[in-house]
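These are the structures in question, set out in turn.
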Structure I
Amino acid sequence: MVNRASQDYWNREYRSFNLHIAKKKDSVRRWIESHVAPAGSANRTCLEIGCHPGRFMAVFGELGYELFGIDFAADLATLPAWLKRCGYRVGRFWTQDFASFAPERKFDLVASFGFIEHFTNWEDILAKHAALVDDKGCLVIEAPNFTGAFQHWLHSNFDQLNYARHHPPAMDVERWAKILERCGFEITYCGYFGEFRFWTEPQPRTLKQRSILAAMRMLQPALRLALPPDRKAYAPFCGVIATRK
């Protein structure tokens with residue numbers, strides 16, 4: 001299992017995150033709430049893979065699921081404590097690498113956000129996600145979209161260090177869907193979503209790169225108004241939602 005984003009990288013990133021629920025206007029939160037039904041009963045469970053810092057896990061808490069999580073974050077114990085203070089039902093959390101994760105149960109809903117695309121053996125990672133879903137359960141997987149023509153140009157030219165931590169072939173939601181169908185799932189959503197936006201991580205850049213990025217950031221509000229949302233070429237996110245038959 002080759003993970004292009006190291007644990008040291010994530011530990012540094014986690015230090016900049018505060019525990020909070022995603023804002024109402026967040027594109028991924030809106031996507032979840034548009035396509036995932038509330039739990040509907042007190043015993044419905046949700047496992048998030050790569051769950052820290054919990055901004056989307058809390059959305060499933062709002063939907064009534066009992067929350068379970070796995071992450072190799074050193075301070076993972078702060079997350080279930082915070083979720084309990086928020087009034088959500090909280091189950092077990094595992095501090096370990098997903099490669100060695102073998103729980104003795106399955107879950108009504110399994111989710112990951114910005115996880116699968118860091119792995120070169122992403123097909124195995126996807127299959128492991130699917131194996132954790134109980135009968136009639138739901139699988140929710142999201143990743144950034146670095147494969148759409150415009151997003152690929154932006155990240156490969158101006159965000160190279162961050163781009164290198166990702167495995168672009170793993171951002172192919174159509175292939176996700178085909179694999180999941182072979183695993184006995186029905187696809188309820190497969191596509192690219194969100195209004196145009198882009199982000200970059202700090203790295204050394206040439207004057208030309210900095211100038212183009214500055215111009216793109218100035219143009220971004222106008223482009224967001226002019227470009228229809230949910231287009232593969234420039235949508236910031238992609239995802240699949242599937243139900244085990």
Structure II
Amino acid sequence: MTEKRVRKPQPKKVSETAVAVYSPTIKDLPPGERPRERLLAAGAENLSNAELLAIILRTGTQKEMVTEMAGKLLAKYGGLWGLHRATAEDLRDYHGLGEAKICQLKAALELGRRILAEHPEERLQIRGPHDVANLLQIQMAALEQESLRVILLDSKNRVVAVQEVYKGNVGSSVVRMAELFRDAVQRTCPSIIIVHNHPSGDPTPSSDDVRVTEQAILAGKQLDIEVLDHIVIGRGRCVSLKEQGLAFR
């Protein structure tokens with residue numbers, strides 16, 4: 001008598017296209033962290049540049065939430081002014097930016113430029129470290145390498161421009177004071193704020209950060225340009241050297 005072989009059922013093959021790929025969306029965020037809800041609750045002036053940009057772009061990509069896309073765009077082009085100067089052709093190279101998004105983005109930035117041209121008194125006024133955080137926290141916290149930027153201010157502490165001065169190592173042995181103050185001198189700005197990030201995520205100021213600040217304060221006095229603060233940005237928080245009593249006396 002021959003023995004019957006029992007065939008074991010084989011698992012069904014699932015095609016790659018049938019596998020659902022999870023990609024987070026704005027709806028996955030708590031209501032209090034969604035840009036549109038935050039704007040309605042707290043006012044547009046209390047949102048970061050990245051959050052405002054996310055509202056304009058509306059949607060991200062399959063792999064990237066719109067808030068992440070907004071932060072990376074600002075980091076890539078050096079802030080709103082860099083985005084404004086970028087051409088439509090430049091923006092087409094960024095994955096996830098189609099014709100509609102590019103048009104929305106360029107239109108919004110141009111409206112902002114025209115408002116400033118008509119009413120320069122409406123520029124963002126820096127009243128403390130929290131205003132610097134709202135301006136730069138999200139985009140600079142996402143950077144994978146150090147970036148040192150200078151916020152140029154007018155006589156009423158309103159933002160004239162934000163310029164990236166160094167990328168990479170921003171230690172005291174590398175930063176040249178002439179580069180740090182060049183744009184402030186050209187635009188006759190009476191004061192500046194230094195901002196840089198720690199890619200490690202910990203914004204605790206290093207001894208090098210303190211030395212750069214001390215050198216900048218001394219150089220600023222010679223140029224009659226006041227260094228109001230040096231803000232170090234990490235993930236989720238930032239530290240003001242002035243508030244910590246470091247370098248500023």
Structure III
Amino acid sequence: MKILTAHQPLYLPWLGLFHKIALADEFVYFDDVQYQDKDWNNRNRIQTHVGPLLLSIPVFNKNHYTLRLKDIMICEDTSWRKKHFKSIAIAYAKAAFAKRYLPFFEDLYSRTWEKLVDIDEHILRFILSELGIRTAFSRLSDLCLDGKKSDLVLEMCLARKADLYIFGAQGKHYADRAAFDRAGIRLEFQDYHHPVYPQLRPGFEPGLSVIDLLFNCGPVASLDVVMSGNLTREQLVSRYFSVDAVQSMGSP
């Protein structure tokens with residue numbers, strides 16, 4: 001039995017993405033779809049002493065309705081890399097795991113990045129490794145598919161021989177459930193409950209980048225936080241597959 005999920009490239013993603021990936025056997029990096037302006041592909045929030053700060057990567061997005069995410073180029077005529085590293089370094093200088101993670105971001109922002117999907121993927125792979133999530137990783141652009149929206153997801157599931165596909169919460173609004181049913185592919189729609197964890201500032205701010213969690217809690221505890229109060233892989237498998245399947249399927 002194979003569990004598949006996918007998501008568009010995100011900059012400094014939030015916790016919910018990693019919960020979804022941790023449930024699956026394979027994750028498809030959805031880089032060959034239309035770019036959406038003012039989405040989370042090139043921006044996200046961190047916590048600072050004055051509250052949440054939005055960090056945005058400047059991109060060339062003229063005529064973006066005709067552009068694919070894999071073709072979005074980064075504007076390198078600004079000092080955004082210096083600004084992002086400085087903001088992260090100041091925000092998390094006193095965090096418990098600052099010494100572990102600041103070197104990664106210093107190296108990240110010392111490089112010149114041409115395409116948005118490449119820096120997003122680099123960050124994603126690093127965080128997956130830190131969290132100990134070993135789900136197989138593929139790029140949509142390598143699969144040579146040509147469907148749209150729900151049809152594209154179904155085509156991908158058939159190509160990757162998936163038995164179960166995990167949509168995000170918004171998938172309920174566009175998934176063609178009847179088509180998946182005819183194809184024998186089960187569907188799960190993520191319902192992520194944001195956990196509370198220790199932050200540097202009083203109160204709790206949900207919906208930040210996962211790096212806020214990593215800087216504060218470190219690699220060992222962070223995956224437990226991500227999964228806390230949410231559907232586990234074992235629960236997902238037992239919901240859709242037989243007892244024998246549950247016993248034979250370990251963590252991805």
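Looking across I, II, III, the calculation of relative contact order in percent (Cα under 8 Å, 6 or more apart) that yields 20 traces back to I. Taking mean projected area of the Cα convex hull in nm² as the criterion, the largest value within structures I, II, III is that of II.
Quick note: the coordinates plus some simple rules give every number you see, no bench work behind them. The model shown is predicted, which means the values in this text are computed figures rather than measured ones.
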